[in-house]
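In the part that follows, the structures are each spelled out as structure tokens.
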Structure I
């Protein structure tokens, strides 16, 4: 089916991936190179799932939009899509990738932003007051993410971008600025942590370097937009908590739901994008950070969650929780058993919401990874299959698509964990 699509083939021509569920090497592709992602599934996975279906879907749903891969693939194929994303920066990134820019002279507008930014006066103490203490030199405990000159240049660009009248261009330029922040900083993202770069204290980033990074990113965007100017199909981006947004979607309008939720591995994905969220002004106060965290899946213990009360009827989950609680003294956080329970309560709610939107012959494809704590494997695929059964779904396919190395917090005897693709459909179909 997709092999005959010229635009899709042109997009992925010469590109390969080590595994369909990983983002590795995807950042060489048009649009995908607009922002570096730690984890996201590849275009080939979306293609393979669509090709495995009895008929071509009319509308696809992805309730964890992330990098926007599902939407970009759908647009290349002329398939309608609905994406839900709770992180406002990532939602802007997706919308920017799907934007229509034929009415704009992007290079000229970008030069106007650069010129305007150099005239912006930035009160450094006011900027320092808006950001967490570690963000701006001299930082906290002699560590800081941005030198003073770099931070001021970024704020100048951010302010100038806010004055761009066309919202599509404003969004595009904000994403361009967000895409270069880590390169302009003293840190790198390593797993779920920020680590300081080698020789970061002697590494001074000047204002001219910040502006050049921005120009280079806009140039890449212009190149990709010129190469693939048209976005086919109707593409809808909904912002907010998937658990809540799904409740508002119309019934029986989705042919394929494909998504990869955060895994139950204690990663706080809000924290991973913390630099972009603060520096671009999505966060103004610490309460904004907490609010966003509480709208995410309960896959980590960085905030205090409400205690789950659902009874999911998963024997695998029940036995896993019993084993985890028995080894509570060996866990790095005593809240981990309740986090695992809450995580699958959330996924149960997600599946329930999707089932309502699904056509009678629709399918659900879930990409999810196992986790392990104190040597006890959390078999996400088995638990999800049992949850799906309670919603009238059957398993059409369940296959391992990648073997992942465990983190140091998860190891304790379990060195490798599977990542699964689960394809579900209604039992009556």
Structure II
């Protein structure tokens, strides 16, 4: 396919009538024309990413046709349409989404809109793509199963067979469903599902959803690290908005039985709010934190992943608090429109640490200045132990002001005395 990107007039008209990308391929010659108008460095990046992606997707298509699994009903080997474990799931998501993140980072760097080394941040770029892709896979479970697509790894939902080439099951990792269809059917058509630890099929299905959510959350802090590197506002918005919506979707889907019944999405009004708020790393980090709190609040102690969910949410909370402490408030300045003011809470215990660090920094600067003056043979200045008001300057100004007042008073009194008799 990467060669077709530079083949003038190439189109593909053999897609089925219901394929979503059919019209794009029928008119692909227009894409080829636009591709030729790009700068050579952009074309090189796009072609390279397409080549890597097509190779990976072909590998998975080949694997689905040839790799044998075990039929849970007959016990006989058969071609496996499933991803077996987390490693295969991660690699698949890398091919279809992580490479997109890598390509975009390289394009941002090549365009000069971001720093040149951003294209080398492969781990962070990959995590951005995996966060979005895994959220979409989680949300689209019912639609995918109905159409015969299986992306949820069998490590989370399947029956463990001793003859399979897989590691031994860990606690809470194998939930005993024969097929994804059985997983979907475990949830009734209506009503909530409240886990009580009684190991019913519906409860086990909810715990599979919890495991999928946990797996997606492990990419959240990497995504925040990536967003913190971006300096261009348009690039930041382009990357931050889908990431925030992914966290919002995970929060809506977590422990929500409707995932097994239909496609679940966030409300349009909420989507608009998220778009308007996703303007800087601090606000994005706080939104990540709020959605993580929502997920943790819905976690069930009966869930085998309950502790892991708490740790994953805690990591997001810790990241936000470490980079953007909540006791520091940034607001619009009322005296100077367009500027911001920074305020620190005087009641927060962490302010003692901030003040101590400020005093230490002031002392180090004073010692450095004294050392510099000694090296230049100049008289040393006293090391300032603590920043304060410039009392010497204030006293000089006050003395000068009093002198002026005294002179003015003397002139007035002299004038009155001289002309008093007249």
Structure III
């Protein structure tokens, strides 16, 4: 029987022998891995599929000087990948890796190496798209190669917490960022792999914010990831979701210090009464259109203002801020920063009491005039430190030249 007759009958032994012989030209690791993989696959693949698989190994190994390394990783991964893919998809996977090797053997090495773990979380129909996402990060430079390779390597970890649609959008956001800085894109890739499992259902919204920020102000993206890791994850999901919506609108209004916004706003939200947190974030929507710079200040000042006002009084103080913005949009930040006279006066009028710190000098002058002595006025909190009053029955109850008052009282 001739070779052609043997092939037609399904006997591919001569071809397989030829491939094995040609693989001997490469470093020994290639042939060793080939023989191990062959022993596992020959009972699981049809002869034609087995021959196609072997031909891909030979083709990949011969593409470039270092492409034998890609062939070795291909052979190493083959048995595990074959268990997860139908025969046609398995050969397709080999072909995809071969095309990556045409671009850069390093890309193919990382693609093949990550495949067994990635494919436990990836549907077969998405293998092409996964390969293309990594390939889109490669632009012929060693830095872009490092980024693309790292993307493949981290893919299994990312796919543990992301849907493929989210994974795709994240890859696209890295593409935008990489056009400005490969190093920054790679750093954010590392941070993202740690962050996404902690974001819950807000992952997609965060990826959208990250993408928008990369397009508007790429240097702020690192701060975004840092702040999200330390601050945003500390919020309840409902509040985290609301902050992400606000963040995207701030970016659209050219307010791009989003990392700073997340840090300050997250801390503030967690320091106002729990029952008022969602309402505070609803109120923060109101100045977005006319004074976006006021939004962060409104949220971050809320704990201080709520020390003096009830939630309903806070809303009255806020409504006066909106009127101030309507009168002069540029006045918003100073109002919410408590710097404008209008803000302070409104706060005083609404406050249910008078703070000692605001009238301390006036009281000291008045008491000194009445007694013709130098009198000090201090808060009662200092009594504990000085052991004055009823703290210790063995200590004096007065200090002679100092009057102690509550830090806040209802009338003056």
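Please treat every number below as a calculation from the coordinates, not as lab data. Source: prediction; values computed, not measured.
Descriptive notes on the structure:
- With helix-only ellipticity at 222 nm (-39500 (n - 2.57) for each DSSP H run of 4 or more, over all residues; to 500) derived as -21000, matching label from I, II, III: III
- Per relative contact order in percent (Cα under 8 Å, 6 or more apart), the highest-valued of structures I, II, III: I
- For volume of the Cα convex hull per residue in Å³ computed as 207, the structure of I, II, III it came from: III
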